[in-house]
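In the part that follows, the structures are each spelled out as structure tokens.
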Structure P
């Protein structure tokens, strides 16, 4: 798709939604904001204290909790907008061509996860410890979506809603109870080890059932971009408010929707933290309501235009996979340099850790500076990658080679 963006004296840019070949700037902006937040989470992975679980209320701090919590919105938005982008792309091609693209793109993302991103995390190819994360699940979600697009819209929506609303019913099924099929259940619903042999461990963190459903709902949402802007904005506002209200009500009931109930804590702040501390692995119904509600409201807000202050996010949102791949390599390289400057050695940066110390075994005192260093690394990474992302966004705008759609 080409980019249509015209500056106006007020400092805002109107979202381009009418031309079939134009990018939807509200979508790019939301994606860009989210991917910038994602870089904060990954900066913490390499420079934070991984001995303290950010969402464990017995060990965390409020600053650490909310640093982690604000990034929870990232994965749901990626999956939702993947489906939306698939629908928008389908407006320019036949359904057969779209299905073929989704399958090939999905396989490409799985390859990136298992090879390119695995190396980015550990800087080795020994595969002693492999944690399968977001690109894996995105890849499979696209492959499944290639089949779902042949169904009527109502059927896609119904299947997705049932999977999202009902998958917590399955929480009581332990993989161990399925015998030889346990790894299949780890892939579908319960994060866990799918392979452990000869000092090699493969752990699936992003399961498929809820994430596939979020992607399919994004495809349904994409069809609203055939509507008038005002009709779409009214629906986005309604959906966002319903999801947020649904989260609050269900969470207050403290029954169905998340395996971890909230409870009163030592003061109001910590009680709020308990209330917001929903389960991401796998994403519970309440986790998805908590994150997708605000995401849809942001999408509605961004329909009003792109503030100048958020223009860098718009650039990142046009080349999200490019940013995603590069930022992991940059953060890891910064960690290598920090290790050399601080300890005079870098061996931990190239070794496979155990699952409890992923992505690397931190040297003693590694995270002593705390969150200020994490935020400093995050800001540096975002600023450093902006020129490259701007160049690549321009390249994609000017060129039409097929391979540019794969990064």
Structure Q
């Protein structure tokens, strides 16, 4: 089977934080062949195309987002000319979905439109930017026209149904996570070295956050919450992992007098993340909305209790009161209290972390999740129902 992906996943090419490349190589090994067209805007340094035995990934290097429509369409046709395409998938229900619908009309093959975030009718997403209500209307239009829809959390499945997508065309299929790799305890010396590198005392209570500085991650709430934690627990430290040395974060950190307590690691290779997680005691998350917080799964697999705002994505990962704590969105006091509760009760935190480790191992087992996603490809390509509704 030859699958054409219209993607926005530049991390596949840059290998920053995520294990996207190894995941897609695994998909291709199971399915046959994958051609990725990665929609990106041209920058100072061009992204390098990728080619292996089973996967090719070509960036569009477009002048702007609207050029994705023509550039991705052209590259999609080229992939089909090199080897006939059996299935098209798009990463979002917006511009990439428009490309996918156009290619489906031209090539006559089925289309899966994916929704990796909570966007179909999420009020926080709608308020984030003037264009988002228009994008939500576009998503409802494209999703109803797809042959099948893949979402990553139960809340978004219900949102799609509310807006006219047939329930039997929707599959909940979270992205696979190599949970086992994060479950392996890093050597004590390596964790100690990580703390020493970050100038964190061996007995300091530590919270951690991992990711990219997107607006919906709500850094103001995260930093305000940690300021309250630090005021009541001065030894506490916060590790921020990712390309986060930007004024919106560094200036706010300074304004809250948190510079001595916050550690910015910069980008970390995905292979090195397990020891970074294990250098912390609690994972804290403040997003307004979240499709599926892969970093929360990684943190839980690493044995950390997760304190998160109660987004749809977090609800599918955290069992409130058992593997972590869910707090109201946009409430720094509630977030701070929940983090403090665990940082000051290490025995309870470790017990919750262990339950979280077991929970994500069961729910997000890489083999099971990959089977569901590849099974959806095969079913849709063959004209069958995309997934068994009883499985979500």
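Values in this text are rule-based calculations from the coordinates and carry no lab data. The structure displayed is predicted, hence computed values, not measured ones. Cβ atoms are built from the backbone, for glycine too; each structure is taken alone.
Observations, loosely collected:
- Computed 1.4 for distance in nm of label points 7 Å out along Cα→Cβ at positions 342 and 374 - originating structure among P, Q: P
- Which entry (P, Q) yields the derived value -13000 for helix-only ellipticity at 222 nm (-39500 (n - 2.57) for each DSSP H run of 4 or more, over all residues; to 500): Q
- Among P, Q, which structure scores highest (criterion: distance in nm of label points 7 Å out along Cα→Cβ at positions 182 and 350): P
- Structure (P, Q) behind the derived value 27 of relative contact order in percent (Cα under 8 Å, 6 or more apart): P
- Here mean count of other Cβ atoms within 10 Å over residues 38-45 was derived from just one of the structures P, Q, and that gives 14.9; the source is Q.
- Structures P, Q, by volume of the Cα convex hull per residue in Å³: label with the highest value: P
- For mean count of other Cβ atoms within 10 Å over residues 46-53 computed as 12.1, the structure of P, Q it came from: Q
- When mean projected area of the Cα convex hull in nm², for residues 190-229 alone is calculated for each of P, Q, the greatest value falls to P.
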